[in-house]
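I've put the structures underneath this note.
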Structure 1
């Protein structure tokens, strides 16, 4: 059973999620509203202009609880709980189209910067310099606050998609957008002379509205020279659908990789309460004097709201759920049901890393925009697993996970 220690934490999150929207609905500071007829007349004022300089704090906390079960004797099973994310940062808006963001992850040791960039934009163009998302897959472009499941598809972390330091350019016109950039390693690693990889990343998408359906079609290409990073063995491996578990049941041995090429295709659609999303990605690992393996990952998911809500799809990513009738506003918030198939193949050209066929279901309650409770069940079927149990490398792992989330 999921650890009893987590029960008070989740109960607190539920209480906060239920109470805060109701308190907000009472008005600022809980003051009574005075009828207009009873208020003294005030001299007319000129409309206040919005300042071109704005500083906005941002933070989020996600707390996860999970239970992992499998065949008797399998390593890594049991109950787990931890803070999945605790981030704090600021957004700065400046005149002439400039903006900046700095955000840190507090759960790592040492503390890591997630975003640290300066941006300039106008109607169609945008340039970003600093640590940022490097034209990532759709599932990674979605904020972790807005995911359909506790974690992204298995290939995202396995193939090393992450934020990097560099310069990118973005162009958007109508329903079409393209972005590309040149990057090196994350800022946290740049003080190490051995981390000097270089990459070129490009992503494009088309997002028309066809009748009552919003459609998204995209493709991406990534090329990376590991340089000195390649002197250490590279492993491609995956956790069992929750991040707070350290065990990786499938994964390649250490490979002497010099360069990587990654190709991806993505599709998504939203129609009223329903949404669909799917991606397929290939990673080719180039080695010296050895065959170059090509690994593959893909997922497909569908979701439906049980309430009169919809999942926004704009700018190449899914946005935040804003319940049409939040708690404290005459409703119960938004309730969403999702199912996903998650496939990962790490067997290629003499490299045996294993295969995953994952079947996931999630139920999400969003009482108000800044609060979320998620429950998830995963059945993961492994073949050629990196960890054997009684000599067997083909078995099934079941995972139950719960998350409480608060953000601002």
Structure 2
């Protein structure tokens, strides 16, 4: 939706094709002052498999917020419901060289916001590419060299089980298992409603997935049925135990009797524009609009300046941990189709208007949510205004979408994952 008023930057103004721009960006990040350290002199000794799981290492990667939030949710539920467990969460990006972190985190954000077509092409290409191809072998070699500190962490913490909410540590550790270098069960929690082949590796003990379709696809890729568990996507306990609408509305000076729409752009506030917010407020004068600007300070400042113009309609909120309470106030969410944010909406029973899907996993997330009848998609501001107006006029459609969302919700996702890992 670039150039529509919903999406983020439309990308560089250079006339070069986006594939050439991607190549230049990759070269700048990857080959600027890069010195690969030599491999370790010896491999990590095999760890003895524990007979009883007491210590769990949860690994995420901060390429987008969803993988980290899923890991945090697992730890939070473990602390609340599994008091005897020692569960530790580590972002693998804190263990790798700076240049590698830029490739994994910064490059992803640059492509997702500025060159989404390039990200979509890369996503599809890597999903089809044979695992034994030269690019894939080179990628695995670089990953191995850059994640040596991960193996030290595993040796020092000595977990009885490892849970990965991103495919990078899953691939590295599963390979170590297959090579006889690691004897710890490695589990994978997929954090989207789609399954990219980079999640799937020999050496993984089991997979936790969002729906039956993904379990079916794992079987099609050769994973035995017993190793795929349909548990949903983990969300924080606050979404499971939300406050009631009235008390939540009071926190934010909202009228619980009025229709409330929650507009989210993710932790970075990506894709939101003040002009679009103004149009929605003018179109829906009887609706309360809560806009979460995340860490986008410029957007938050513009929205805050608009509050005086729309004092009884607009609430502008920066990055916050009170999303569960905000969802408890809302009748509808306007959101990007990230795996975590939409899973939180499902648990809250929120119908969704999906905007700004990143080509690749978010487009596939959107397709599944629309197929299940819990969301509509708007690819430009005019379509968003039209569909919002229609939904708010058709209360029976909203009620149906809410009921379907609650039926798809997986509030016990993290608990089920932990129960399975401990039992194993």
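Summary table below
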quantity	calculated
Origin of the value 23.2, 86, where Rg and Dmax of the Cα atoms in Å was derived from one of 1, 2	1
Computed 13.5 for mean count of other Cβ atoms within 10 Å over residues 250-257 - originating structure among 1, 2	2
Among 1, 2, structure where distance in nm of label points 7 Å out along Cα→Cβ at positions 242 and 258 as derived comes to 1.9	2
helix-only ellipticity at 222 nm (-39500 (n - 2.57) for each DSSP H run of 4 or more, over all residues; to 500) derived as -2000 - corresponding label from 1, 2	1
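The numbers here are math on the coordinates, done by the rules we state, and not lab data. Only a predicted model underlies this, so the values are computations on that prediction, with no experimental measurement involved. Cβ atoms are built from the backbone, for glycine too; each structure is taken alone.
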